[in-house]
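Structures for review follow.
Every read-out reported here was derived from the displayed coordinates using simple, explicitly stated rules and does not represent laboratory data. Because the structure is predicted, anything quoted here is derived from the model rather than measured. Cβ atoms are built from the backbone, for glycine too; each structure is taken alone.
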Structure I
């Protein structure tokens, strides 16, 4: 069993999901991303077609130019942020996560 607090982000992998954990491990889960989001707490949000992240793990929202965005996580990994999800995430992240993160362009 995996502690929810150990999950940094989730990446879709076909009919499965890869759970990326705080210790650097990647665990394959038998549920797809959509099904996992139904059972995870609301701090997990879909940020891209293939990614969901724990809002508390976001360090920085990055505008890469044009309509491209990414998220830098507390573990220094970068994951894509879908352009249609940018405004919603920015609002939810600023309201729900009272920590010293930032938004850069």
Structure II
């Protein structure tokens, strides 16, 4: 489990570093799952605007819901879920402490 969390964090850091290193910040559209589910139309309009700024015109082909329900069900055993939560909390606290020392 700790290895999986570390791999996910490493992948995100690698992507962020490469985007910055290659100067692609203005060519990346970021959206969170929660934001997309909460405001599907707003997210799609922002994406359409983003693409238009890069010379690509998109048109709506079919209707989509205004929002999607965010799935909150737990797919792993409770003890593993709690262990994962504790581990992620500890890592985040460690990162916060590193930031205050810099």
Could you tell me which structure in I, II was used to calculate distance in nm of label points 7 Å out along Cα→Cβ at positions 10 and 90 as 2.6? I
If mean count of other Cβ atoms within 10 Å over residues 50-57 comes out at 20.2 when worked out from the coordinates, which of I, II was used? I
If distance in nm of label points 7 Å out along Cα→Cβ at positions 26 and 66 comes out at 2.5 when worked out from the coordinates, which of I, II was used? I
Taking FRET efficiency 1/(1 + (r/R0)^6) of positions 18 and 82 (r between Cβ atoms, R0 = 35 Å, to 0.05) as the quantity of interest, name the structure among I, II where it is greatest. I
Read-out Kirkwood radius over Cα pairs in Å, computed value 17.2, structure in I, II: II
Please state which of the structures I, II yields 22, 19, 4 when semi-axes √(5λ) of the Cα gyration tensor in Å, for residues 2-41 alone is computed from it. II
Which entry (I, II) yields the derived value -5000 for helix-only ellipticity at 222 nm (-39500 (n - 2.57) for each DSSP H run of 4 or more, over all residues; to 500): I
For relative contact order in percent (Cα under 8 Å, 6 or more apart), which of I, II scores largest? II
